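Only the coordinates and a few stated rules stand behind these numbers; no lab work does. Keep in mind it's a predicted model, so treat the numbers as computed, not measured. Cβ atoms are built from the backbone, for glycine too; each structure is taken alone.
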Structure I
Amino acid sequence: MPNLKIFVGTVYGGALDVAEQIQPLFEQAGYDVEIHEQPSLDDLVGSSPDLSLFCVSTTGSGDCPGNLVPFVRALQDQSPSLAGLRYGLIALGDSSYGETFCGGGRSLDALLQDLGAERLGDRLEVDAMETFMADDAALPWAEEWIETQNLQVA
């Protein structure tokens, strides 16, 4: 059974809620799913997943949440080759913050691509000004992502 690792960057739990709501969709699609709330670089490169999904909220001035900072710093410092890594990304933010909207997810997305990872499809950006519950936007996106990227294995 292929493995999906969901890496969560959250401040108040919204991104974790999204990950937990999406998990059953991937289990039904035939994946063994692991959610990493305190991800380490080894979780990504030590035993490479068949597929990764990043659920990342934004804090401060467009920054990654504190629980994701050590992971991002390790990626920046060690610059591992992520060639072969296929991933999706859900960024949570608030458009009232202007240019830093979804900054945590956007910066992680750019870093992953710089290291050779391949994002499948478009990044989802969920705006708290328009969508009260992030999973209201994330669940339909995940269903479509599974279908359009031919990720169904079961």
Structure II
Amino acid sequence: MNAGKMVGGGLVVIGLIAGVAMYWLQEYAFYTEVAFPKGDEIRLTLIEGGMPEPIAANGITGIDADSSPLRFRACFTTPMSLPMLSETYKVYEGAEPLNAPSWFDCFDAAKIGGALEKGEALAFLSEANIAPQIDRVVAVFPDGRAYAWHQISPNAAE
């Protein structure tokens, strides 16, 4: 076998290993399950007073990573109605859910984003500046399904 084929084959193998490593780092590494203990549940920001308060949330599952404040995702249900939520809590303009890892299958950013665009779900401010220039956003559907994520604050550019 000549040296050129060996070098070429080695480069291909190294490229494949690097690709697999990058995929694993993006999809699996760093993520941990989030616990939601009493007092640290899902919160929404009140229209009056502007302070976040816990809301009724059931079956919360969530993930997060220390590597980026944008990696937080959560899925849950709430018995609270959309009219009651929209009269009590701040609506969030410009909500854009970010993709979750493929294995966190309760969170489908495309479906959530499409429902927000069509008005089939409403987005609320959970907590502003949960990390510097990062807001936590919660989208709620009429049937009580709800999803939370972090996104860059629209005020971050100012």
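When volume of the Cα convex hull per residue in Å³ is computed for each of I, II, the one that comes out at 151 is II. For structures I, II, which has the highest computed value of FRET efficiency 1/(1 + (r/R0)^6) of positions 82 and 98 (r between Cβ atoms, R0 = 35 Å, to 0.05)? Structure II comes out on top.
Have a look at I, II and say which one yields -8500 for helix-only ellipticity at 222 nm (-39500 (n - 2.57) for each DSSP H run of 4 or more, over all residues; to 500), as calculated. Going label by label, the one that fits is II. When FRET efficiency 1/(1 + (r/R0)^6) of positions 50 and 114 (r between Cβ atoms, R0 = 35 Å, to 0.05) is computed for each of I, II, the one that comes out at 0.95 is I. When relative contact order in percent (Cα under 8 Å, 6 or more apart) is computed for each of I, II, the one that comes out at 21 is II.
Between structures I, II, where is distance in nm of label points 7 Å out along Cα→Cβ at positions 26 and 58 highest? Present the calculation step by step, with values, prior to reporting the outcome.
Working: I: 2.3; II: 3.7.
Comparing I, II by distance in nm of label points 7 Å out along Cα→Cβ at positions 26 and 58, the maximum is at II.
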